[in-house]
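Multiple structures follow.
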Structure 1
């Protein structure tokens, strides 16, 4: 079939099947429209075959066919610029990046991958017009290579320099596509390929699809790129890249998922079920037995609170961060894996392999434009999604330090290699860690067994200790549950399927922005004031003019209560946060505080146990010992024997072991030093 016949046939196809779409695209000023490949196959299988083997020529013929169609448009030039985007390409054209070979060059294919890097949008020359200075003839040249081509000679016989009259420019951009981690086997390293985008594929709307971290499906043609040697000649080796014809997003965040009318009806129906909370708790991690409180918190975490932006530009985060600290084999990692699958944009990272750059962002050499560029880490890639960090205690202190700003301010400031940038990390974090000595000591203080810096722990709204304590009744039920799962792995069926959970959460986040009612606000306020009051009434040390009072709860927990109450309202798709939602939030927070923040000496909740690592009673003893040292210094001089300190402390009810521990702390902080054994001096 020659070119003219091919164009005629394709013109017939468009007039039969796609004339309305073409008309709509031209009238709305859109310079592209999609063609379903299966429709083309139905019309003429041999023409469809040509599209697979000679995509560039076939697509150009299709675009020419569009120009031939007479369209009633007030902008006839718009119809000449129309671009064809193919969709629904046959499954046999799908290829993994690692399997691309030279035989695929010039063929139509589609790839699934993760966008790792993205260059800026820059203009590119597609055609030029040159004028011959001798005879005035105009020579048009299509620019298909990387270097600008000039005419070699004119029909009048002139060779040499020609005058450039005009050039046609289009917007162009390059991205680096990496294999999706789920498709890798064993220890394979993910392979990468460059993808070239131009025209409407780099428009602001399409640009959102290709942000680093997005999962995309690229339909395009594989092309070879010549490599220029340092000597100026061409290498015998070629590089490859995909020139994209169409790009589709595979994975969206909570706010991008499309929900059909039918699904919306089912979601609203489910939200009116009085047992909606119980159904979600059962469906969140059905393979793990027990942990109802933890599962309830995870449901609220997925729903999230409402992010607020005030007039003074201060933002309050809506994301709820949760930390699970537990004994080995308690199912923490399984919970994290499950949540990373339920969340539309879920990332799972683990253990020692996590670095600060991998979590936040790395500055790397730009492969396209030279210089430096930013490569996003897990927290930035999971923006508007969930990031699950396993084995958080195994991360190095420097790498953990990178998380502080990301968790609270939800931004990431980078100042490296002359790049100064602030990236968004509106990411919900679910982290898991082991206790200091691998397993919880049932008689020890829980807060002291969490091997994480207090400043980082304080940024988590809820902290759940997961203890593995022998209990015959519970152990029997758990053994039955686990063994039944092994016997019949397919047996677990929840009332809400995973796909529905995803859609429900996305719908709640997109459409429902609950506000606090007066009743809900008063419930939280009364609880906060009552808890703070407990600290001021505390006379555990028998001193009216107490130096230190236990602080049961701080303003950070107050904000956590608001977020949890809003999330509870979102489960019901309610626009109002009721007293019941506030009570649910208070119960969860109280449960966590009693587990982690209880000071056994005073029997009261003390937030300082978590936020600073030192309880109020302990801090009070430190102040007392400091006072004793100052008093003895006035009596005995600069050097004070330890025996005198011990004697004075025992009179004030502080044990010898406590004094030794306090003196060790004061030595480490530089308040005192030991000039000789058994004697101390103040700095």
Structure 2
């Protein structure tokens, strides 16, 4: 039996475990990336490990999330990250250089390599043929220190693409169609691999759009072959020496094959408030639009921007619409400025935003009350835009730009204008905003790590107790996101390195008094539904509950990255054996795990006693032996310190 792309890369990087379905395996990580919203904590964890120099082939720290500086906090965090990078051997991408995934695709990604990043959209690198995965900051810190990254051997689903996209139908519509088929939890435990003749019609930026938003499926990652189209892109970036061909074997077997005829696709939109709530633009109809935002790590490439500029050229944005455009990198912005496309956008009435995540992470550009916002982003979770009743629709750049002109959601295929764009044979290369680390150990020794007053210590952990007695402080439904658990936005993100302050915002959307309830209870348990913790890789969604005294989260099912982050933070991720038991527990119930340590070690079902209702339920803790050791030790940081002694 032949090998899939996923199998080839994992087997080539396997350092621990046996490659077999359902097994946990450790893989060698070639590259890491961090961004500043999660990076401060990741580098605090790296410093706690006392590692002189990172051991990966390449590690890059990007400043792209917390670029709105309304106080000293973000600037201080950037100085901290910059100083650690200089001292520990990490490249530092300065604010203004661009969004981590866009810049990494342009300048650093290599087919066949492994990449983990403290951002859930790290699978963008799969557009180049990388095995690129989102992870918690602590997992990234361990990888920078030379440790393996552990995943469960995934199922591999093939999405077989045939035909060619029609004008004004985009790569964004392909991934929205996949989301419509699989849902936001349909990719959990799986890798999505794209193949078929239709792949040859897609450029690397288009492929990267698809793999980027594969994160919304809950998938471990998504990956495209590395072929002659990949080569041409890397050659245009003056990196052809890094290219390798990477194709699946002809007789590779997949757990499922999904066929999509690109010729039959129409413009699609994900409606509020979930990325899989997908309908065709024509079906939704011409609803009034208040705001259009084009950019994010999903759709901010030069290809996307040039198509938008051609649509806007010589026209005017509708008076009722606020249009914001954020090119994804300094390279993209510079090339738009030099070829005149930027002037076309400005002349049409677009507001040009900096090359950063910006509105996608809630940093500005919140829509008006109950406003309809069309965004080329990857998430439209309720409240994520910064406006509680905002209605966010996820669309392609083509649909967004056309709708900005008409003032209503518009099926762009009605246009007859030619917006075809050819990628340049040569991109402008200027890496002067990427700072290199210290060149010698002596130079590194001279670097002083800067700690601003907003940086607080890592939350205290402790070894697993023999038994746990706690209060059910919160009960939530299906598809709770990390935005629910630990919101983002301009008012909150500056405190990502200050867990005590951050704690007051935890679960505020679900229970505005959650933090107070935790403090009153002392020892807490959260009850959840299916796909608990989907969305961002932010480990703060585990670290803040840890700080507030959460000992366990009991759900019907977990999202992959958040479950790993709970383990790393020494919070027990438990599932109901009988899903109906979820309905039997109420907020305020006194719950006991009387033999948790013994049962966890033995592999037996976990006993949960509801003292309030005099009932008993059975739970499972679906983790590996290594993760049991981590939970027992009091979290990954303590476990790693012990292992490195």
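No value in this document is a laboratory result; all are computed from the given coordinates. Everything numeric in this text was worked out from a predicted model, so none of it was measured. Cβ atoms are built from the backbone, for glycine too; each structure is taken alone.
With FRET efficiency 1/(1 + (r/R0)^6) of positions 191 and 207 (r between Cβ atoms, R0 = 25 Å, to 0.05) coming out at 0.50, pick the structure among 1, 2 it was computed from. Source structure: 1. Between structures 1, 2, the greatest calculated value of mean count of other Cβ atoms within 10 Å over residues 279-286 is seen in 1.
Calculating mean count of other Cβ atoms within 10 Å over residues 335-342 for structures 1, 2 picks out 1 as the one with the greatest value.
To test your reading of the models, identify which of 1, 2 gives 71, 54, 46 for Cα extents along the principal axes in Å, for residues 359-622 alone when calculated. The correct label is 1.
Which structure, out of 1, 2, was helix-only ellipticity at 222 nm (-39500 (n - 2.57) for each DSSP H run of 4 or more, over all residues; to 500) derived from, given a value of -8000? Label of the source structure: 2.
Which one of 1, 2 has FRET efficiency 1/(1 + (r/R0)^6) of positions 103 and 319 (r between Cβ atoms, R0 = 35 Å, to 0.05), as calculated from the coordinates, equal to 0.50? Of the options listed, only 2 reproduces it. A value of -0.24, -0.58, -0.69, -1.02 for log10 I(q)/I(0) by the Debye sum over Cα atoms at q = 0.07, 0.11, 0.12, 0.15 Å⁻¹, for residues 47-270 alone, calculated from one of 1, 2, originates in structure 2. When volume of the Cα convex hull per residue in Å³ is calculated for each of the structures 1, 2, the largest result comes from 1. One of 1, 2 was used to calculate relative contact order in percent (Cα under 8 Å, 6 or more apart), giving 14; which? Computed on structure 2.
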